[in-house]
Structure P
Amino acid sequence: MSQGRIVEYIDQGKIICSLCMQDKGGKLHLLTTSNREVNLSSKRALLISDTTIDVSRSREELIEHLKKTEAIRKALKEEVDAKELWELVQGEAESFDNRYLAELCFGEPVTDHHVSALVRALFEDRLHFRLKDGRFLANTEERVEQILRQREEEALREERLSKGSEWIKKAINGQPVEEPEVKDYVIKVLKDLALFGKEAPLITDGKELLARAGISRIEEARNILVSLGIWDEDENLDLIRFNIPSDFTEEEKKEASSLALFTPSEKSVEDLTHLPVVTIDGPFTRDYDDALSIEEKGNIIELGIHIADVASIVRPGTALDNGAAAKPSSLYLPRRQIPMIPPELSENTLSLREGKERKSVSLICRMTRSGDILDYRFTLAQIRVTKNLVYGALNGTLEDDPSLSEMFRLARLLRQRREERGALNLSLPEVQVVIDEQGNISTFLLDQGTPSRMIVAELMILYNWLAGRFCRDNQIPALYRTQAEPSERLSQEAMDYLLYVFLQRRRIYPLLLDTSPGPHSGLGLDAYAQVSSPIRRYLDLVVQRQIREYLFSGKALYSKEQLDQIRIAVEPALRTLTRIKRNRLRYWILKLLSRNLGQKFKAMVLDDIRSKYRIVLTDFLMTADIKKVEGVLLGQGHYIWVEVKKADPWTDTLVLEYAGRTDE
């Protein structure tokens with residue numbers, strides 16, 4: 001019977017001292033020092049004293065006795081050195097009787113008070129011993145070290161959360177505050193939340209950090225980073241999220257500096273410096289990687305397409321090659337350009353700059369005036385660029401230059417031939433975003449069908465087509481771009497061109513990158529190996545290496561299996577870069593729209609989807625949804641006005657409302 005005995009049990013992580021007023025077999029009716037009565041299963045009793053007290057005494061006396069007992073035991077607890085005791089018994093696999101441990105600690109004889117003090121000390125220590133079935137086992141040395149590390153980590157975490165939340169709280173309220181020692185950790189947590197939201201690896205610490213600073217929404221992490229000056233208002237989170245380096249490693253820079261002075265000394269290079277070679281690019285282009293020339297010899301036209309010989313400089317396995325493979329395309333974004341190859345090379349040594357002699361992998365194609373190809377050859381060449389021309393300036397003066405006029409005539413013939421072979425013209429203007437020094441945003445649609453752009457587009461397609469044929473016919477392993485026939489060919493004449501492009505694009509199959517040659521239905525070609533932009537695209541460089549090595553030695557550099565390995569390694573990164581570019585364009589458009597709430601924009605209806613319409617904003621070629629309006633019936637291809645109700649580039653939110661037909 002336990003009636004009249006001191007019973008100690010664990011409740012909410014603490015040892016409670018109580019007196020058993022009644023023993024009901026499996027249940028103990030207890031009185032605690034706080035004058036509470038509780039019922040406890042006898043199995044939960046940690047310690048039951050040997051001595052008893054008369055429970056018929058007054059309640060005040062019983063509570064006073066309990067308090068004195070507890071005070072004695074707490075005082076004795078301070079005499080227990082858990083570490084010293086552990087050192088005596090560690091290495092023993094068995095559990096120890098509490099009285100035995102008390103005797104080791106206090107010496108003999110021991111009382112209920114000593115046993116309780118021992119149990120309390122070891123229970124609160126939680127380092128050297130662990131409690132199991134009412135008895136203590138000594139932790140191993142490894143376990144003790146592990147617990148100590150955990151405690152250090154917990155203490156550090158608490159310090160970070162405490163000081164970090166205080167810093168955030170004062171900083172966002174504009175109060176003067178010194179940067180805490182835990183600044184780097186706080187910024188890391190905030191970035192984690194801003195980049196990955198609820199999927200953030202540090203979500204637990206992040207939520208608690210914000211909660212202590214009085215912030216409930218984790219979406220505020222981005223605003224805090226902006227207010228702290230860590231991020232710019234328009235920080236490109238995708239670049240951080242996907243770990244896209246905006247600079248080059250020291251090894252890459254060192255290699256680029258060394259190669260900038262390097263000139264390949266191959267005797268087999270053909271001297272084409274007599275040709276009138278020009279480039280045609282945008283006004284801000286610095287990395288010129290393609291150039292053109294044309295010569296008329298009677299009824300024969302010799303068309304030259306000259307691609308910068310990057311393969312002679314950037315060799316496989318080098319730091320530059322590895323860096324380009326990891327970031328396999330130059331990234332051109334509003335307000336920012338991230339080149340694939342360091343500018344020291346991409347904008348200088350390799351770039352086909354006006355007045356400079358450069359190495360090239362050139363295509364010389366002999367054609368009739370009607371556009372029939374008589375023969376062609378690829379050659380390693382030395383060229384001198386006569387002029388760097390600009391798209392816009394060229395369009396108005398094309399007729400004044402016989403060579404360029406002839407290129408344009410041939411480009412139209414080449415496009416016509418491709419269309420006769422089933423090529424699809426699904427070109428749309430390119431959306432350009434301009435942000436001025438004051439942060440004002442504007443957009444415009446850059447026409448891709450101007451004469452100068454058609455010249456470049458068609459002649460680059462010609463180069464890639466013949467490169468594909470050259471590799472196929474000479475059994476040079478290459479990476480071919482193939483595309484199956486569309487599931488359906490729509491009639492362009494039957495509908496608005498913009499609607500036609502969007503609907504036809506849904507019916508074409510995705511481009512495939514393959515080591516086996518095959519037709520490219522979208523271009524109307526029997527083979528296509530993209531190789532015309534090796535400064536800006538890594539896979540173009542890889543294919544150029546194949547052609548260059550074959551021209552130089554009669555052999556290929558890579559096997560088919562190696563090309564497959566390169567493709568598999570590079571394609572995910574290419575998809576990521578494409579996604580970043582698409583997301584960034586959308587960001588700036590949404591930001592522009594957020595500054596034009598209540599304004600109306602022109603749109604075209606693409607689809608009727610239950611309770612909404614899918615539309616395309618014609619100024620931005622961006623799709624969105626609008627809710628249907630009762631009594632308003634719209635059909636595919638209808639042009640309408642939509643009003644901007646809400647737009648937020650950070651949350652990728654756009655809410656538009658129908659605002660009338662454009663023909664009303």
Structure Q
Amino acid sequence: MTSYAYLIPVFPLLGFIINIFFGKFLKRGAAWVSILSSLASCALGLPAAYEVAKTGQIFSAHAEWLTLGRSTLSFGYLLDPLAATLLFVVTIIGTLIQIYSAGYMQDDPRFSRFFAYVSLFMSAMLTLVIADNYALFFMSWEVMGLCSYLLIGFWFEKNSAANAGLKAFLTTRVGDVGFFLGILTLFTATGNLNFTELESSVHAAGATPALALAALLIFCGTIGKSAQFPLHVWLPDAMEGPTPVSALIHAATMVAAGVYLVARSFALFSAFPSVMQVVVLIGTLTAFMAAFIALSATDIKKVLAYSTISQLGYMVTALGLGSLSAGTFHLMTHAYFKALLFLGAGSVIHGTHSQDIREMGGLLKKMPHTAWTFIIASLAIAGVPPLSGFWSKDEILLAAFDSGNKIVFFLLLVIAFMTAFYMFRLVFLTFFGTLRNHKIHPHESPATMTGPLWILALGAILVGLPGSPFFGHWFSNFIHGPVTQGTHEIHGSGAVHHALNWFVVGCSVAAGLGGILLAAVFYLGKLNPSVWVMRTFKPLYDLSIHKLWFDEIYSVLLVRPFLKLGQWLFIFDQKAVDGLVNAAGTGTVKSSNLQGWIDKHIVDGLVNLVGVVTQLTSATVRRVQTGLVQHYLLITFVSVILLMYFHVKP
């Protein structure tokens with residue numbers, strides 16, 4: 001199957017082409033086109049990933065594209081442990097989301113267009129996953145940016161959705177400019193953009209400032225795509241898109257791409273400890289900040305959005321600490337339980353037609369499939385053993401502990417506690433107690449929606465086991481196989497932690513269970529201390545509920561000044577530039593009119609005068625020449641008389 005790996009992204013691309021051109025004829029069949037194309041990618045991608053895991057080999061192929069001096073750019077595919085891990089995530093979760101979407105979007109008038117966009121999104125992400133160089137990676141990266149704009153603003157008749165799509169597109173473009181400059185800097189310094197040769201190229205070039213700059217610029221791409229501080233503001237607003245889009249962006253595609261970029265560039269980043277410190281700082285700050293905002297969010301999708309930002313910060317921190325296995329492992333486990341959470345939220349919205357958790361309550365009885373799968377996912381993200389989130393989060397905490405950075409370790413524990421608290425605040429307010437808005441009539445979602453929930457719930461339980469001690473930390477050994485280039489750990493005891501650190505495990509479990517217990521005290525009992533806390537710590541509550549005022553600050557410092565600048569430039573262009581152009585045009589017209597008048601009345605007049613004189617002369621002469629003999633005799637007689645008169649005259 002590995003020899004046909006280049007076809008993995010082709011099938012969704014074909015699904016996009018079919019749906020975009022023939023979707024209006026296919027109608028509801030457009031969903032099957034997208035689903036079958038994703039299943040075809042699964043049929044190729046999963047065996048290919050299994051072959052990489054089984055043999056421990058790298059499979060690659062490429063074709064030359066163009067030559068620049070001594071360097072050659074090529075397009076090809078690369079199947080290594082990192083790519084295999086992402087194939088396992090993207091193909092399965094992407095397919096389940098599309099099956100779910102068939103039920104969720106069934107009444108939407110742009111049904112076929114939605115599935116066309118999703119197929120293109122899948123194709124771009126799969127191309128990015130197996131790309132063997134930065135050039136192809138970046139092209140796929142940009143197509144994903146376009147798809148996110150189209151899908152976030154899918155319901156563009158709503159101003160909020162249209163603005164959210166534009167906000168996401170412009171914000172991520174800031175990071176993409178840095179990413180592109182980083183690629184150019186890397187190519188200038190090493191003359192190579194291939195991932196398989198990245199480590200050798202970095203060693204050959206040495207730890208130069210140019211390479212450090214390249215790493216920082218490439219990290220800008222991660223900051224934008226994975227919604228890290230300070231470019232995190234687009235992701236919460238991305239909830240304006242259909243809920244399956246939120247699941248696709250937050251779990252299987254877009255935001256995962258930023259973390260994958262750092263993992264793929266690990267040989268470059270790990271060569272510069274100062275760059276790694278920047279990565280840790282950004283990741284930790286983002287994780288804490290987003291968790292703090294999620295504590296007070298009341299929109300079910302916004303809670304999950306800030307949860308995603310926080311968990312992405314966790315992954316980025318792990319990579320910055322030098323633990324490639326921990327960061328990648330959490331990326332994989334998070335994809336499953338976060339997809340489950342978003343699809344569960346979509347089921348809640350579908351069944352209640354509300355997104356405000358303050359209006360809900362008691363949905364466990366009305367929507368049992370949705371509720372229980374949502375609870376499983378919440379336990380996983382809270383790090384409760386033996387679910388998948390426990391194993392991956394524990395690896396990150398262990399990496400922080402082994403690095404000797406006590407501040408980062410403590411902050412990550414606090415974030416784990418906050419995560420458990422706000423997730424079970426969401427669970428208790430939504431599924432327990434009694435319904436608070438009696439205008440809502442909740443009902444369970446159809447099987448096309450609940451079926452994928454249970455499959456993802458199974459993944460949220462089991463997908464963490466390959467990284468657990470029960471399987472000999474298989475995942476760490478897999479990621480750090482002998483064929484994986486430049487992926488060694490740079491902290492701790494080596495690539496694999498073979499023994500549990502019971503102190504770290506105890507702290508991790510205590511943080512998770514403590515957060516759940518505190519949420520139960522706040523939102524399940526009759527004491528209800530949440531109101532007292534909000535009043536007592538009102539400044540902190542205001543900071544959280546207003547999202548640390550980031551949107552307002554950016555509006556004052558960036559948006560309004562640039563809008564004013566744009567308006568001023570428009571006026572300048574309209575009045576000054578267009579004025580000069582119009583004046584030049586008016587002058588040219590008047591000059592041409594004057595030239596036309598001179599040409600018509602003077603030049604043409606002189607020419608016409610000569611013609612008129614000639615015509616008059618010829619007309620006069622013509623009258624003399626009548627052709628009658630008697631006239632000629634008369635003229636002769638008169639002429640003779642006149643000659644005689646003048647010459648004979650005495």
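What follows is calculated from the coordinates using simple rules that are stated; it is not laboratory data. Nothing here was measured: the structure is a model prediction, and the numbers come from that model. Cβ atoms are built from the backbone, for glycine too; each structure is taken alone.
Looking across P, Q, the calculation of helix-only ellipticity at 222 nm (-39500 (n - 2.57) for each DSSP H run of 4 or more, over all residues; to 500) that yields -23500 traces back to Q. For the read-out FRET efficiency 1/(1 + (r/R0)^6) of positions 462 and 614 (r between Cβ atoms, R0 = 41 Å, to 0.05), a value of 0.00 was computed from one structure; give its label from P, Q. Checking each candidate, the match is Q.
Of the structures labelled P, Q, one was used to calculate FRET efficiency 1/(1 + (r/R0)^6) of positions 318 and 390 (r between Cβ atoms, R0 = 25 Å, to 0.05), giving 0.15. Name it. The read-out comes from structure P.
Here mean count of other Cβ atoms within 10 Å over residues 294-301 is compared for structures P, Q. The highest value is that of Q. Among the shown structures P, Q, from which was the value 0.05 of FRET efficiency 1/(1 + (r/R0)^6) of positions 86 and 334 (r between Cβ atoms, R0 = 41 Å, to 0.05) calculated? Only one of P, Q returns 0.05 for FRET efficiency 1/(1 + (r/R0)^6) of positions 86 and 334 (r between Cβ atoms, R0 = 41 Å, to 0.05), namely P. The maximum of distance in nm of label points 7 Å out along Cα→Cβ at positions 158 and 622 over structures P, Q, that is, the highest value, falls on Q. For the set P, Q, ranking by mean count of other Cβ atoms within 10 Å over residues 30-37 places Q highest. Which structure, out of P, Q, was relative contact order in percent (Cα under 8 Å, 6 or more apart) derived from, given a value of 12? Matching structure: Q.
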